[in-house]
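**Q** Structures incoming, each one as structure tokens.
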Structure 1
């Protein structure tokens, strides 16, 4: 991996700055506080974003709402550009982010971008959700942080190095094995509780099976009782059925007897009715013989009715004429009255407009008066005549009604007389029918007597039927009792069988649990006695090997930087031990340059060990050193040239304010700060 370019916008003391970086060694030079370290922080942010515990306010320029970092680098022949932004809200947080690979840009989330970068750098994915110590200890570690690790508590330091070396998994495995053992013990206690009654359950199954066999034997006795009850019930049913046939015969006789009696009563009633009808018909025939129908009288009455109707018609026509004449006279009187009234007041003729002569008017008035008087007299005469006609009309109408009634009665008598032949035929028919009815009644009475005799003989089966019905009910009751007892025993057998089956299933499951318990016991013993000791042994061997290599490299780098008077080595917990003339020196009593040399040697040795362990990470050819010569003497600074030459990396970035370092590197980028704003010179 080679970093080519980094662009800062509103990052710490920078407003906008673009820094081009080249392969080989590059020095970021400038006074203290000129913004050199900000470049290194921007590189780390550009690659990985905000780290756990890192606040956005440590990067975003004060007073600005937005800031961004773009970092461009080459890796495996691909050009990669990463852009990250910071935004101020209630808190300062990461905003949009993107990655461009060989010109193909992709907008993705912050977390997705971090995972993508880890994939590109071939870093373990475990660093996606925690601080990236691998980058810190192989690429860039602030010198003060390295000193802090050296001075850290030994337990914290060795745990940190375990994580960096990637062998913290051994400790994790041991811890997880401990957790697993606790869970196995807990599971073992639970399973022991479940399996504690296994022997008792097996005994209970044997007991239940013995009881079940006894019950199965008892079912034979109940089945025998049920079969006997069933046989007895069928016998009683057969006996009852035989008697039922007799009862049905009895019922049929009763029905036949009832029908015969009803038929006899009906025939007796018909015979009685016929006798009455015979008497009536005989009387009618005798009465008809006494009647003498006078045909001449009928003709006279019909003639009289005809003549009276003609007379009534004439009177009606006369009455119409009289009424018509009266109405005409009334109209005439009304017209003369109108003329009289008109002439009485008329002075001038309305037609010719001449005066009307008094004599003329008097003649007309006299004439109209006479006409009115004559008409009234005539009306009185006609009214008298009309009243007489009305009286005559009513008298004639009464005569016609009386004659018609008499004529009707005579005609009815004539019709009755003419029906006497039919009456005689009816009389003969009734006499024949009565004779037949009497014969039928004799036969029916004989049949009824025979039925009564048969009914009397068969009545004895009623009592016998009731007895057989009681016996059948008792047999059915006993059969039901036997059936219920058998069902109860079978139900108990079913319950016992189900219980035994459940017990066997339970025992089977418990035996499976027992097998699992045995397996858990074996597994717990294997974890405690074999697995954990082996893992512990492996960890110790790996740590011992790493410590040996680390201690050797640490000593070599330190000897390169410091005089031969000092001897350094590492303890088992990776604590540096400094000896001079067989005396052990405390780290705090060393000079500033010596402490820096210890930290730098520790840092470079750590870098080499990690890169040798993880040879596939893509950042192994990149090293960033932040103020590596703080407190160095001129002699130590001169030795720094040899150190840089021995690193043999493709890209080395050094931050230092030492002028002498400029002669050690291939490229120099100088920075300065004016009025709080950092920039390149």
Structure 2
């Protein structure tokens, strides 16, 4: 008997609507939308300051920004990658689930890209909020009473700490304001940009790619090829467009991106116009930490500009934090990451909170703010990890195009073009490694190591497990359940199995039921939970093996569905009783007279080390590392929602080495 209960989340976001576009502004564009806070500032600092820039340099920089956003964000992500959705969901792990059956090695770019994206999530809140708050230095009253960078850092730490603290309570209330605030933000970007560019409309000739190419090889460009490291900051949020696809739907991204892109470009060009007008002014050429973004804002609107930019920075940070939670949750469901305690603080579907990840991000963000001290140093370290994610996405996208029968020549051209384009940015960002980029690289490497240990340990364990046919034990189980001399252990005994074969289970489960302490029950349930490539599938199949006392259940859940085993089994058992596939489990004592199903007891297996099967040194190290990590992860009881259920945990050995038995010699008395 098969019961299918598939759910879909995307009926309300699949179509283009004004409300959907507004939500997209608040959810999708935080990262890329706050880039004007620091991109031009980073470009000018990389060229030696305002006194070293020329008109051709500004034209070239603007041209590079325009074509980078157009090629990477518009063409690659908006026009091509958004079509690679998994039932409406996007992101590197969703893309991986679409192509993982093509080749086993595709798990490698998925793991590398996911690790780099998580590492990027630690830098973005720090650099964005710091860049916004540094605008306070332009307010005379603030500079008079405070004015030191220590004060700026203190304010940034307070804001970030408050942001991470409220994650526990959910962001439903303030989340409703994100869209309107970001609409005001983008509108302000456009207005300020128009004010700036109105003094020199000839800057629009920078739309020609000639200026971009010329600047890369111009002597006026002091950074040379490595200027691309600063240019790339304008498009770091492109990956977020794809990752947040499931929240808003691609049509709402299609509808909102032209508005966002125009607003961003107007502001960049406005900053360029201001730089050209100020490059010979000693007041600005001698100014430290000059930020053309705040200089572009009319003085009467400066306080408003700082407030709205701070709010936009907070929204961008919130998007990165929420995205990190979702990314880790997907990795866990795909068995690429240890199980962590996941909470759902609001009624909004898909909104989740992972306390350990929240604490990790908070500690790292605060550490980054304290270590770098100002946005200029952060910008010098920012961008390296996200280039890696983009390259990995391109590899997976190529395989997706082949799967969809895209003409080979077209798929190869897309792979070669975008790989070359992104690899250029990767090389340009390599120089950032010594300027602090090593922090993001080390974080990504640490996350990747955990992923590798987890999945490799799983493969080793699966290789060692011995499976047995359930059919061979039907007679013994029937005799045990009818043994009047043995006390009943439970009415329904539920054993979790990792075997996807409906006719087999691990030998250790039968050993626990029959050998360790025979467990008498009316019905023996052997349940396997398989995570599907579709995000919101929820279905099950049942095989009773021709009995009324053995139930082999296969539950299939999407990689974004909570694995609440107790709830699912109540539904399944009730349906089986109603269909006559198992007997009604009447009770003499109950507060619910109509109840047809008896009590449940769950048997969970906890692995321990043993020394009876030989493994090489590397495999032994992997298994030891995985078991060490498991000490700090959520227990299976919590993960499967069994905190209020009757659960027994039994320890079984994991075989990791050869043990030489010593034989005793009997001696006379």
Structure 3
């Protein structure tokens, strides 16, 4: 039986998540269940209703939503939340009434005590139910700690403080739920970017159809100003399309017939007809959301440490609290009530809420922010690794360069025949299979020239040198200097120009006849406009070692590497050589990143501490082979990624440090007897609010 996914609203802590999963697994019709705390989802295998799943999560008042069904009205959600929180509202009214009555008749008045007791019972009913169940199972959860504290406070007559603990704990949990739901909503909002309906032509009739019913090869009509509902290929029209939803880049991209477009992107100008190429569940944006949600569920090293620490921390707090209660009265003639009160206060402040939520909220916020900015991080572990990078290796082609050869220089000996010579060069290259031929034909189009009137005869490829053919009875050649050794040596000027082009890392070709040189043309893979500034930013950020890896000869590699500004240049490399180099680099530098296109450098990407692929948009290979994908094919996202990673590590350290320091201060306050129950719960709630809000700050990093 296939599993079904539901969204879960209200999960506030990993312990609650584990308990909810256990409860669902115990349902009779369920064969398996898996809860993702970070994402806020549950996957269930079995024939079970939403109502039954909600009953399993009743202890946390969880709300289960089937996302395949039409969304619930927001007003209904607000009304449901008010109904869910009625015990808290009633308790608050009772406590306020008790405070007012106490100011006139004292704390020991029967009515005052009655109001406090009623407030504790109503507001803390679900808390006590779970806390007592956990205690009977020797599961020292947060609910168990609070239950002991409130019951203990009631036993020694601290009714007002016991009731305040009930209210403040409920408020604290509500804030945790709100913060985690907000962090989860950040990535979930991507789901709403693509329209739920599209205008489709079927049997010559235009119909507005839900995306779930649209099939591959259907033709969609996209009007100016509309968002594209499905991935597809343009069959009619041209326009500029804003792809910010996918790539994080707000500058519109020109699109024409046969170009790919993606769900969630905005058609800004022209009318487009688009043939659907992927179902809604397989779209690029759906894939991004799925991978991000998987990434959020991957435990980062810091989170694994906190979870392991919390496992021993809570029983240790209970043991210390017991010692605080017992040792002073037994050995130092202390008052039992006083030290019982101090022990209960320690239980409250020792609650690990802020500690266990400190890492997940930060990781979820950072990964969501990265996805919205066109950087797909496939796990918290990679987010942390980037923060400690010491060296970054770049594949040249398609990473530091644009990946498409282009004509950079054209020198015609006779300027009056400049266009005529270029058309002849293009005519020869139109018969060639050489990769550089496409660059010359593209330049022909840019120059708005045509070769339709040129007839080629006796075309021959000269291995390792170039090509030759007859045009109007004259034999023309184009290729390396080996074809024109004599002619080149006769002209110092042409020879100097040819050698200069080669030194600049360009592929220079000579065009002429068997007796004279007519032109020199140079082709090169152009550097990205951002490459130099990105390398400079990385050096300024403390990345000391940047390396360019390429299969080009060392001479060409040196010219490009020096222009871009990397600290080391390695040429003449095969894929295996790149892999070996990355392995040796890891011996010198603990953490190394490799950035490439994810195809021929996949082994090197896998061997690096972090593999980062370029151009993830629409390419499954880039998404699958790397740990991180720069979706917009934009190197400038790299400095942003490093800033985000370092800030994430900094905030996680701040959160963990604050949580632990607060617990230590609480222990110190016990010695003079200054720790009170209300102070303990306010301190714990304050720490929880701080770590969640601190973690949410990562959504704002640019």
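What follows draws every value from the coordinates through simple rules; no lab data is involved. As the structure is a prediction and not an experimental result, all values here were calculated from the model. Cβ atoms are built from the backbone, for glycine too; each structure is taken alone.
**Q** Given a value of 4.8 for distance in nm of label points 7 Å out along Cα→Cβ at positions 432 and 504, calculated from one of 1, 2, 3, which structure does it belong to?
**A** It was calculated from structure 2.
**Q** Can I ask one more? Match the computed value 8.4 of distance in nm of label points 7 Å out along Cα→Cβ at positions 16 and 472 to one of the structures 1, 2, 3, and report its label.
**A** Computing distance in nm of label points 7 Å out along Cα→Cβ at positions 16 and 472 on every structure in 1, 2, 3 gives 8.4 only for 3.
**Q** Assign the value 20.1, 60, calculated as Rg and Dmax of the Cα atoms in Å, for residues 232-407 alone, to the correct structure from 1, 2, 3.
**A** 2
**Q** When you work out Cα Rg over 2.2 N^0.38 Å, for residues 32-111 alone for each of the structures 1, 2, 3, which one comes out largest?
**A** Top value of Cα Rg over 2.2 N^0.38 Å, for residues 32-111 alone goes to structure 3.
**Q** Let me ask something else. Suppose you compute Cα Rg over 2.2 N^0.38 Å for every structure in 1, 2, 3: which one lands on 1.13?
**A** Only structure 2 yields this read-out.
**Q** Supply the structure label, taken from 1, 2, 3, corresponding to relative contact order in percent (Cα under 8 Å, 6 or more apart) with the calculated value 27.
**A** Going through each structure in turn, the value belongs to 1.
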